[in-house]
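The data blocks that follow each hold one structure.
All of the numbers you see were taken from the coordinates with simple rules; none came from a lab. What you see is a predicted model, and the numbers here were worked out from it, not measured in a lab. Cβ atoms are built from the backbone, for glycine too; each structure is taken alone.
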Structure P
């Protein structure tokens with residue numbers, strides 16, 4: 001399975017090969033820009049994968065996304081937001097298909113989850129109805145691809 005999230009249209013499309021399995025409305029970060037740092041209220045853009053699963057999240061279910069990816073880490077290192085050691089940890093985690101460190105200046109703990117208190121925006125995650133996150137949680141596995149477009 002792989003999913004494509006299009007931020008401007010607030011749509012998540014789940015694909016099995018080239019076949020569309022599911023298309024659902026989602027809510028994304030309050031800031032429509034690409035995520036650059038912790039607290040910017042933006043949903044990241046780029047290529048990621050599902051790296052964690054939490055069936056008892058405060059937002060019902062949570063599927064963690066592998067943000068920051070290597071490109072985010074390269075930018076963070078260049079802009080002096082993270083150290084070389086943090087860059088190396090992110091790069092190694094991505095190469096090993098694990099969740100990257102989520103406690104850096106780049107931010108983290110981005111994922112798909114159930115309804116959020118804000119209703120029309122998140123702090124950077126992708127939110128949806130309880131019914132839809134339950135469906136996704138049952139369909140997706142660690143390693144499944146996630147593409148987030150502007």
Structure Q
């Protein structure tokens with residue numbers, strides 16, 4: 001397994017950099033997106049994690065002067081669902097932490113490293129969605145079901 005992270009503090013640093021927009025847009029990689037999604041999903045219920053991710057992405061793209069039209073709600077929710085399914089498959093339980101030092105929190109480093117190794121290909125979304133659907137105004141503004149194959153993770 002990849003050793004992307006060695007300690008939970010490194011994961012927290014990625015989340016802080018995202019939330020404060022102190023991470024440069026080139027440095028905020030797909031692995032960083034996955035890491036933030038993992039953090040949110042292990043600390044908040046899905047809808048709250050999605051809200052935090054969405055608002056953080058809007059803040060991030062605004063801060064880095066990326067056109068707002070680059071944001072895609074379907075892609076954001078797709079990756080949150082991928083991360084949620086990965087954690088459930090790995091832990092056999094609900095994603096959201098129930099305590100300050102939950103078992104998920106204790107294993108966050110190995111979860112993050114495994115997630116990046118298994119789902120680190122940002123093009124995975126194109127196994128489920130055609131580019132035409134993902135580029136549609138409907139997919140950019142709200143959740144759309146996949147058009148190539150059902151979610152199977």
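A few comments on the model shown:
- Computed 26 for percent of Cα pairs over 25 Å apart - originating structure among P, Q: Q
- Between structures P, Q, the greatest calculated value of relative contact order in percent (Cα under 8 Å, 6 or more apart) is seen in P.
- Here helix-only ellipticity at 222 nm (-39500 (n - 2.57) for each DSSP H run of 4 or more, over all residues; to 500) was derived from just one of the structures P, Q, and that gives -6000; the source is P.
- For distance in nm of label points 7 Å out along Cα→Cβ at positions 44 and 124 computed as 0.8, the structure of P, Q it came from: P
- Entry that produces 0.3 once distance in nm of label points 7 Å out along Cα→Cβ at positions 36 and 60 is calculated, selected from P, Q: Q
- Given 12.8, 36 for Rg and Dmax of the Cα atoms in Å, for residues 12-51 alone, calculated: source structure among P, Q: P
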